[in-house]
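Take a look at these structures.
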Structure I
Amino acid sequence: MKILYLVNFVLQLLGIIIFLIGFFPHKNDSTGIAEGNPYTPAAVIDRVVFIVVDAFRSDFPFSGSSHMPFLQSIIFNTTHGLGFSSYARSPTVTMPRLKALTTGTVPGFLDVLLNIAESEATSSLTGQDSWLHQLKTHDKKIAFYGDDTWLKLFPKAFTDYEGTTSFYVADYTEVDNNVTRHFDHLLPSSFDTLSWDTLILHYLGVDHIGHFQGPSSPLMITKLKEMDDIVASLYHYLEKYDKLTNSHSMIFLVGDHGMNELGNHGGSSVGETTAALSMLFPSLNVSKKKYVHEPSPENPYQLMPMVEQVDIVPTLCLLSGIPIPKSSVGRIVSPAIQLWESNDEAKNALLSNLYQLLSLKHSPEKTLEAVIEYKKLTNNEIMEALQRIQQELVVKSSDYSLRKMAFGITILGLCTIFNFFFTVMEYSVIDILHFTPFVVLTIVYMFSSSFIEEEHVLWYFSCLSLIFFQVLNEASLLTTGYQLCLLGIIIRWNQTGQKHAGLRDLVDDFISPNPFLKAVLCIGSSFIPSFRSPSPFSFLSSFLIATYKILSDGSIQIPLVYSTNSIDRISIVQVVWCTLIAGALASPHFKNIRCQLSLFLLLLTRIENMGLYIIYDVLQRTFPKEGNYAYLLYFLMEPVAFFSQGNSNSLASIDLSQAYTGIRSYSIYSVGILLFCSTFSGPLWWSFHQPKDSIKKWVRPSFFFSSFALFILSLSCYFFRYHLFIWSVFSPKLLYQVSWTILYGLTKFLLQTLLVLLA
């Protein structure tokens, strides 16, 4: 029987892999390199500075409370700048957005995984056309400093470069200083011939502060002022250089994506998809309307006219006099047309863009015929045609492998049926009927985008109802009321979901503003596992964990300690690792191993959420120790714990900051393991705090339910593959469900098996 379970698990893994390969789009990018067309206009600018400020949301530079006065003065008070809000399509993570910014294509959702893996083999754009390739082909020298993702995407593009790792989010100072320190040789004070024609700078500090403390952090004010000073120094230097050399320079200041109010990104909320874009011309003039955009309630971050992020690509290429990358679906930003002095050259720029877009739909002969017809139109009419064609191409930019999707679904369906029969063979009908309501609910909510976005409501309601119904079983009213109060606190601890994520919660109102309460909850939660299973190792680990968390939180003031900056906190964590391992080896029995695992999860939990484990512990002590009702409570508390810690079905809720606990540099394996453990820390805690008898009995039904949910979701993704929210709602949910069924399910099974053996 165990062999059959193993075979079934392997087949399920194979099925989901095949489905994912078919589901995540195969990009229909044109192969080859663009060679220009008959309408390519003359260059207007001689050099480009392309500045990427990671997670640079549109309101950061353009709002009335912005801390970037120089940039605002250029955009709003002179004729040397243009400002926009740029739409960064989901997924809003760096690598896909850089592909959009350089190739003009719409990246696939699978690039989220490649963004984390950072593999040179999977990341490289060497074989795909981009404006960097076009510049290099035209003998332009490109210098780069910043996020080393660029070096993986374009390994041979730069004549001068230095990369910085983008995943060590605890560093928001040196990561930017290592870029700016090169200005001395990049911008010589003698104004000699520059060593570059295009300079690319990618600053990570804004993004790291967002992940670390959110967009409202005081650190953000200082960082935005620093960015403004950098733009000012580059602008003033190029203004003088252009005047001395009788040439023209251009500065792009772009955000690859934005961030939500928690400082995270990866999803499709308006804060994450609304990035900033500025185009500065130190020696050229652009006339403009007073075009500050009045923000709508739907998107309070759009303070300027909206353009597609891919529009940056044809704008840069046409102004530089180089061909637009072959696969680009962007269209030139309309105010830039006036930079050509003659109307004929401006029209040629539009026709060149039109030729390139039409070539993605037609043969060269048919494309040329179509452009000749468009030539009779006015510039405004051509711009409208460009917009219409762009929309068509964006919709058709990807496709699915339906055969692989169907084959994967078939395997998942068969595995689910096998799981059901295995369960029926070992359990009574009464036992299985306990899962029936959740099976029905799964079928319903997996086919609704709104239910997926607000899935936490389903689990909160189910758990509250189950506790309330125990009154019918002659349970104590006092105990039921006590449990309902505790569960209410857990539910209100963090506001989650999509539609109401911005509402205030207990963390906002009581914990974050109160450093003393935060410290008390931190210390209390750190020592509870040690009191459950006392030993010198566990008490030492508890003390070190509490010390590390308090030292890492800047809001908690420690008496007689004036500065914590000199304390090596990473070394404290590494001592904790050693203590936890020593404690487990010293006494390998059920309670002690559970204690060490609990301490490990606490170490990977945000300090604001550590108090949840006190509530978990108190609530768990009131649960019955045996029976179907007891198991259902533990079964429901796993997803409740997942969502109560602020997680959701959006990639933006992933908290990268805890994935670097005790790590000095980026490693995909160590960061990946810690990220998984921190994300699923709440469910893991409940999984190994079940009674031993419950663990033995209910492993297989639990796996059946999760495999059934994965099968239903894959069906939903198949039927809704052209749904408006397929990439913003269903795809992230699919990734989470795969992680829950395969990774979390396997980890839970291994841990529970280990604990049963040690019991």
Structure II
Amino acid sequence: MYESPISLEETCLDVICDNILTYIEPQILTKNGWTTNIEGSDCYDDERSDKRYKFRDSDIFLINRVSEKLMDKMMEKRILCDATLNIFSERNTKLKTVKIKNCKVTKCGLEILRQHKITDLEIVNLKNVSIGDILDCLGDWSLQNLVNANFAKCTFADMFRYSFFTKLVILKSLKSLNLSYTELNQSTLKIICENLGNLEHIDISGTQVRDLKPLCMLSEKLVALSLCDSIGAIEHLIPTLKQMSGLKLLDVSLFNEKLDAHKIIATRPIILQLLNTESLMPNLVSLDISGWKEVVPRESLLTFIKNHPKLEFLGIVLNDVTFESAFCDSTASNYVRNIKTAGLGNEEQIKVTLQCYKERSNYVQKALYHLFQLTSSFSEARPDIFKLVLPVMEAHSSRFGVQMAATACLYNLTRGDLSKNIHPKSLSKGVNLTLIAMESFPDEFQLQKNSLLTLCSDRILQEVQFDRYRCARLVLDALCGFEDANMNRMAVAICSILASKVSTEETSELGARPVYMRKLLAMVQSKVESRLSDITLKFTLSALWNLTDESASTCAVFLEQNGANLFLNVLRVFRNNSPIETKVLGLLNNIAEVIKLRQSLINDSLINELFHLLRSENIDVSYFAAGIIAHITSDGDETWKITAHSRAEMLEELAQVVSQWKVPESEMVAYRSFKPFFPLLRVDMDYQVQLWAVWAVHHVCTKNPKRYCQMLYDERGHTLLNDLLNFGDTHPDIKHISRQILDTLNQNGIHA
């Protein structure tokens, strides 16, 4: 299964939100009124009442659909606050449906809603604003024409009840009202039922309501009733339902794990009565009895379904009946068909559960646990399921059980080649959520291991966008936090790739942390002691090589932790093992590039090894050995303290070896910059040193001209080559290769 590309509209909204300050500018309240802040600002997530934003282009206008999608996207990206809400003025936008959830928004920010004609309003879980304040922010048209209002998890507190009630009873057009998990009480419910006669949907889940009789005043129009976690109100459920023949949706599920167990037991007979009363709710389309566990007998439920032929949705999450063949086995003779069922019994039930109950952490955790068991055997990519895991993982980032199961599911859904058929944007979000899980639960071994399993993917590490520095840091933290061979292997494999993809400043921050360096060197030491040249050793050496690349601070920490002596032992123990030798010499080459550090490499033991490795049949080994020699000999005779081989002898050997190299078919090495070569290209430098440097530059420029020709020109390297050509005493071989390099630049459109 393949996933369709992201729409152009969605991509544009992402770009706008990711670069929001390109399109909006701050205003500051002064004694002269609102004034554009000419100094600019990059801090929009604050609570200053004297600051707001507006579009830089005051004439811009976004149509209704785009305006609403922009607000949704800003909320998703967590950049919606009082200051940024101001961009949604009637001059620039048009809003009919407003959804604001879990944001740092106050009454001050919501005042902008007064400018719009709103028919659908969803203000959920705002801690700094009351329901009365929300209603005060609506214009007269909105109050008279509002059709749907959702104030779930908001508060009635800190307001004058008179103000609230007078506003509430004005909502004469209201057809749907959600006051779940608020302080809604019996008297307020009675007022609502008396004054809002057009209500068709009402959600009073988790409130203080204990008597459902007021709902009978709405019996002629009410089609949907939600009573989740309302054990106290269920006592009057059956008499009330008998008067609601038009009811199509009923939710009496249980979600709150802290509910009184004794009360739950006491109300079980009412749920059974609900299922066994034949003439109750003849028009029912949706029934949710999730959470009642062993209360629901199979036969009672099957009879209820038979008596309600219009039923289209059934919620039985956490109920034992979810695993009965009648609901989860399509081959069973009594299998219930044509009903969308939320449960845990099979893949379809689990998918529906994840779709319908994103906010219910215990439902989600169980669903992900059972999904993990199913995905273990998946042989085809399932982007549809992958996209279902992400929202619930994001919604419950602090819930360990959810994150544990979610990280396991993400691995199963992306392992091997499965990730190739999942859209990069979905993978990017999955990686970011995985990193959040790693940050939230650093001491949980299995969760960290799940995360590394997901991240250890070529597709993800090479092609997907995410914060690679943050990822590398978290992976190294996991490496240092646990002693596990598999985790070690995955962690160094990930770091070996990421370290080459982050900036030199970021590699320096990572590599300069002694705790990371000690761990990596300890892993190398253990392989030396066991004389085991395995994939873990190779990944570890690659990680160290990339971390020290153009990072003097990392090289210094490497030397402080006795890395040079350890690497000398690696060369001795794994002699003639070309892949190992190449990585060791590559790192030592990084140290040799640092003028103040390379003196630590000038000792008889290492020089003897380099003298031998110069003649290696493997050109990679010979190349890096030559590079180290070129750098350490470039400082002149006065720094040469070696007795085994004179500097002149090393230079002569260097020239002979480089002159005999055959050009390899592929690029041997990748460079971030040519700047380490420039001191070697001075006109007064020994020609043997120059020879290695121009050979190296020529090699990468011819093998990968698209990358390196422009880099050489941008760094002004061509001027050094021209200096060599124009200097009378330059060796003919140096002039010849320098001219070849400049010709290559010209052939690629760079006139140097």
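Only the coordinates and a few stated rules stand behind these numbers; no lab work does. On a predicted model such as this, the values are computed, not experimentally measured, just so you know.
Remarks
- Once relative contact order in percent (Cα under 8 Å, 6 or more apart) is evaluated on every structure in I, II, the highest one turns out to be I.
- With Rg and Dmax of the Cα atoms in Å derived as 34.4, 107, matching label from I, II: II
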